[in-house]
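Take a look at the structures below.
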Structure 1
């Protein structure tokens, strides 16, 4: 069986995702699809619109065969770590031949070139990054500028190629695709990277138009109580699942309780404690502590913290790390152990066969029911599997507190909701 892997958040699953699935299967003549999907919190540092089981249903009912959860310790970090965790999971299956991802570029050769250069991290490249960071640029912008400088001093690259690469590294899905390839190179994974050109609108576009719309635009309309307007941009099964969640008060938008949870945590902390978290340096801890005294919600808090060098999305992730108590030390220790398990969220009939083969091939534990491994959340457990899994379960417990419906804010759902089957 020829299997392809995809890495996604499906926040929510829309027509553009359906197009990607169909084209991916055609591109590599795949017999089956294994999807690595974020849990209840997404990479940009916010709760997902729908819980991981609803998004798994969307995936399975639209052609994905097996869904594996990306552990929280990878899922709420920068693109580099997000990609690394996802690639390690796909590699750990020992079944996946190819990774197919969407990109604005649609040109794998350029993406491969950039990934190879970034993987080498030459002294000159690192020196240039530091130079641009000193000038106040954010890390992504500093790295882009350093990359262009590196290519300009390399006689192998012509001006036309450099300009092309400059355009490529400015687009979000290109960047993520480059990180996937970089992770494949760095881990020596036997996975072939393949890209298809995105047909949907710009990643950040907030307007609905044409056949496809960005997930950002869809979430924006839902947050504005304009649910009916997004129907045309979702497959029928996704629309049905979304409506079910809306009726049950289980849609999480920007008006959630996340800000109160974060502020509650911050107002109990000393500034020195804030400094212990990943990426919090150069006095950022002072801005965070000061902002926490005056902000009344998440938006106000981030507005007072962000700067030219520290982006809105990075602040969102920083705050989420603080909420979960995931310090720089915790991240380093847990990711240092590598992938500890494959948490299965759902599968169809073909996926069930894939799961059977997976159990024969992989050398890491397969988790279908968390209760087989632990009875309660143990964040300080010495076993890295128990510890990482505990953070995934904690994410579910905190996520439900973001629901508008009070009766839906239940905990320990990972122990009561069965694996999704179709």
Structure 2
């Protein structure tokens, strides 16, 4: 049995750029500002006109972003009273740079039902998909797409845009951090100060659409990237919230952090705590089980672990759930996103690594009331890299950070060799009937 691969792909596009502040040291900034101030208004006007001709159509709200970057270096200008608006705009342009966020790769997707299902036809499901985008310097960020799954399991994208935009960020105050995060209540002041700047909120402009929004590195903890977000629609007593764990990488070390949102416009970014927060690949169950939060994780880069906690932000103990046992996955195994609830159990898609570091996607079935118990395994992989999917940044890899179930179809977006994305689907009943009992 194999999942059916769909004729739908997402590939990296170097034209997708964001406008970043071009940071330089104080001395250099002052010298550049003095050169700009020496220009005549005629020269300024010609320069600004050329800049707008070449770049304004590549960015949403281009003028406002240049003004924002001007304000960041305004403190280095002795007197701003005589500066014309056009010269301020030119200063903003000199302290701006384009960054192509997905020039290197677009991969490791997760997919969840959209918080707004308006505008869908009968039998359709609107979704939001997250993707890891990698650009210059191998810096990773999180992008989004919107789409629709038909009643039959066909997938299409909607509300696509040529633009990409960044969020406004606000760091938590110490008081707000203590009030919001129960897991930090026992930390010392020094420990709180260390993690505070890794806890922040960010919001996107009202006129942006989901496919334009990019969660870009905003703290020292994630200086080199936000990697492999595993989003899940979490339901608790009828209340819905979207969570995602992701890997924050600073270029030397990494930590698992958490994203919270209700609308994919306003986000809370925070830290997780406890001695089990020491590796990557954590995926949250979509509801509590017997009053507890559950997560599947890895602790050693080889096996799948499972954890439960009364506090979503603190994880103290992990137990081994699954060790490599099939020839196609003797090297290592891990989850492919959050488990999906069915009438027969939790379906947990897995990635498994075998000979030649070849990745495949498979699945296991967990007991609904006791997720520590595996009640079914597959005797063959669901998805393997085909010949045209083997070449990429990391060859021979198929990998997913999250799937969804709609009607009777599992929809599985997956990365191809850490470079691009494809889609697969499989009938729910066919899959459930293929699990062999343990």
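Each of the structures 1, 2 was assessed by mean projected area of the Cα convex hull in nm²; the largest value belongs to 2.
Rg and Dmax of the Cα atoms in Å, for residues 21-220 alone was computed and gave 17.6, 51; which structure, 1, 2, did it come from?
Label of the originating structure: 1.
Tell me which structure, out of 1, 2, gives 1.00 once FRET efficiency 1/(1 + (r/R0)^6) of positions 237 and 293 (r between Cβ atoms, R0 = 41 Å, to 0.05) is calculated.
On the way: 1: 0.35; 2: 1.00.
Working through the options, I get structure 2.
Quick check: -15500 is what I get for helix-only ellipticity at 222 nm (-39500 (n - 2.57) for each DSSP H run of 4 or more, over all residues; to 500), calculated from one of 1, 2. Which structure matches? Among 1, 2, the structure yielding -15500 for helix-only ellipticity at 222 nm (-39500 (n - 2.57) for each DSSP H run of 4 or more, over all residues; to 500) is 1. Matching task: -0.38, -1.02, -1.20, -1.27 is the computed value of log10 I(q)/I(0) by the Debye sum over Cα atoms at q = 0.13, 0.22, 0.25, 0.27 Å⁻¹, for residues 29-100 alone. Pick the structure from 1, 2. It traces back to 1. Structures 1, 2 were shown, and FRET efficiency 1/(1 + (r/R0)^6) of positions 61 and 333 (r between Cβ atoms, R0 = 41 Å, to 0.05) at 0.35 was computed from 2.
If distance in nm of label points 7 Å out along Cα→Cβ at positions 117 and 317 is calculated from each of 1, 2, which structure is the one that comes out at 3.8? Walk me through the numbers on the way to the answer.
Working: 1: 2.2; 2: 3.8.
Comparing all candidates, it corresponds to 2.
For structures 1, 2, which has the highest computed value of mean count of other Cβ atoms within 10 Å over residues 229-236?
Details: 1: 16.9; 2: 21.0.
Going through 1, 2 one by one, mean count of other Cβ atoms within 10 Å over residues 229-236 is largest in 2.
Each of the structures 1, 2 was assessed by relative contact order in percent (Cα under 8 Å, 6 or more apart); the largest value belongs to 1.
Read the figures in this text as sums done on the coordinates, not as results from a lab. Only a predicted model underlies this, so the values are computations on that prediction, with no experimental measurement involved. Cβ atoms are built from the backbone, for glycine too; each structure is taken alone.
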